[in-house]
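Listed next: structures, encoded as structure tokens.
Bear in mind these aren't lab numbers, they're just calculated from the coordinates by the rules spelled out. Please read these numbers as outputs of a predicted model, since none were measured by experiment. Cβ atoms are built from the backbone, for glycine too; each structure is taken alone.
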Structure 1
């Protein structure tokens, strides 16, 4: 751990209390000049560190910046992640993995996280608004064994369940999932998930999957674009100290727990469904019809009844629901 990271960790542990440069130097076994340089560098990176004469340094309560050391501090010790790469800005974290990491045959578990996406994408080629400072945009490279392309939807649903579990552990909210990949809090969409993959045509098995997660931690400073301002929202209204790092590690802890033992992810997904027992509109194959959702099976496919009482199983398509059904 670098001097800068050690100073940051000490200030976080003493959040709300001032520490003099002399105290920090003594506790870390470094010079006061090294402390001053570390604080200067942290401020340059955007950390809110205040200094008061005769009192010392204190980290601001609203400092919330993604760092590798901050993420790793909260990760389960049992996790073995080959690499986590942090980027300030990228066109798309999914594109980054597909173009820079997949061709190199990197191992399962490579992760890229960006503070901003200029070309973030959702399902059906839609844009995912990804401004700087307000969200978490990350993608995971998965190389599962023995998974067909037809069953790869489970990674989207697994990630949705993991995001909900992580947010429940860090907030007072109970997020809801709109099949298949949208997560809502207080009637607003806060998260979207996009899984893209490539299969071996001879075997029919998945060669790799790139799992992208976009989460609005806060509302953007200038608000959401007009086309989504009535739909999108942020998890929090005010900034929380070190929240992004805790959310990222919470999602990874939850996801890899389900990924390594995928027997109960469907139950976690069903428990958080917004549409079970509801009548919704299903768009599939260029047509839209009204269906009543009666179950979500163990592969997280939608089981529904149409207006004629005929049962259908959906593994693709798009569900739309009325405002009163949005939680």
Structure 2
């Protein structure tokens, strides 16, 4: 059984804890930690967790914890992961993995040294819907993929984790990572030849919305946008020379539709997507499987892919003149 310690008691931790408990006997939540012990105790009581710690260090030192799930703001991810890995813990970390690629490389270097599993928990990378989409593309039913569009937007700009540069805020790292990854997964194995974009910044200097254009080496292109101040339709579309695939909700695919390439497109197939638990189970089960096999990287989201995304995000934020968290100290 994989024994998990959760660091952070926010909304994402509250969403994950019941899923972890539902996956017994494969795993269980062994402990939870927050900087405020009362908050940790309240979380533990709510989710049936035996141990509640008022410091992260106590959780790292718990010999009964095998893996740490990092559920803190992006700005704290690197420090939490380095400390957990230093204590020999495996790590599954919420997206965005770190503020930038340099931080991620530091984490991966230590993980390699310690021989522990580390992965970014961007759940769409682990979902079966990903393979369904890849299979349709590989079948040739929509012909050659030539263009992709994807978006994600919610009214979340009021949240400190989005609004504050010190917490690595902005739309790109929080919601933009989903449509961007959607495009990369649709073009799996194809390199990017160029990338560009623009952003609208808040008075505090984070991007509240952005638009990114990606040109792939095979001639295909993608336009993705994200927004923290507007609700969008969250749709992803993969256009081919013989048809298209519509994915309802790139953040958590709810329905996949296959359309013909006619002037007046015809709906050929549609599949509603359901989950055994909530959708988070796939990343958790993959982590447990990899750890049981002694793997340090997850094939669903290898270190190279986490680094690739962050390097492109670094380049975009440099273009936009946006610095976050530890970058503000330089």
When FRET efficiency 1/(1 + (r/R0)^6) of positions 214 and 262 (r between Cβ atoms, R0 = 30 Å, to 0.05) is calculated, the result is 0.85; to which of the structures 1, 2 does this value belong? 1
As an exercise: FRET efficiency 1/(1 + (r/R0)^6) of positions 30 and 230 (r between Cβ atoms, R0 = 41 Å, to 0.05), calculated from one structure in 1, 2, equals 0.20. Which structure is it? 1
When helix-only ellipticity at 222 nm (-39500 (n - 2.57) for each DSSP H run of 4 or more, over all residues; to 500) is calculated, the result is -8000; to which of the structures 1, 2 does this value belong? 1
If we compute distance in nm of label points 7 Å out along Cα→Cβ at positions 254 and 270 for structures 1, 2, which one ends up with the highest value? 1
Winner on distance in nm of label points 7 Å out along Cα→Cβ at positions 14 and 166 once structures 1, 2 are ranked, highest first: 1
From 1, 2, which structure was Cα extents along the principal axes in Å = 62, 45, 36 calculated on? 2
